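Computed from the coordinates by the stated procedures, all read-outs in this text should not be read as laboratory data. Here the structure is a predicted model, which means the values were calculated and not measured. Cβ atoms are built from the backbone, for glycine too; each structure is taken alone.
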Structure I
């Protein structure tokens, strides 16, 4: 086992796809691939406060990968962050694509 990778495991379904049907979640779990651990551990050299453009955050209220309290803490550190919320899990583009696209359209046209 490569310790430098985070690999999909038995909890992937409930973490990423908790608001999909079992059949749909299983389909997407099979598509998951390992992810570099360094992506989570490497400090970044800038913050969203450094950006000179509008910044948005989509808060997924039923997210099991990034809990609501963590999402709120992250966006609270960024001045002028625009927040949209959906009552979805971590993958709103799958569980509520119409609402997700509506938010993307709002962001793109603002």
Structure II
């Protein structure tokens, strides 16, 4: 899922989504939700988090999160096991809820 500065959300739905979506989709993120997301990232100090989180178990999912900030700086986090920190887990839960709440429109974008 990608969210641009104009609050346009693009989703390349491949697998493991609760709503069984497959393919490319677009939706508009309400400004209120954009502000919630921005506040979560600021509160968790996303820029200063580790680049990698891992677990000593095999066959777990990974979550890759990349943010490009208004100042042009970027931060990427690879979270093997999807439990790097409590704040990251809460961010994933919030984003999963967004996936189910947005009004998705199918598109051919690749």
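Among candidates I, II, the computation of distance in nm of label points 7 Å out along Cα→Cβ at positions 11 and 35 that gave 1.3 used structure I.
Computing FRET efficiency 1/(1 + (r/R0)^6) of positions 43 and 91 (r between Cβ atoms, R0 = 25 Å, to 0.05) gives 0.40 for which of I, II? Label of the source structure: I. If Rg and Dmax of the Cα atoms in Å comes out at 15.7, 46 when worked out from the coordinates, which of I, II was used? So the calculation was done on I.
Sorting I, II by distance in nm of label points 7 Å out along Cα→Cβ at positions 67 and 83 from high to low puts II first, with the largest value.
When distance in nm of label points 7 Å out along Cα→Cβ at positions 19 and 59 is calculated for each of structures I, II, structure II gives the greatest result.
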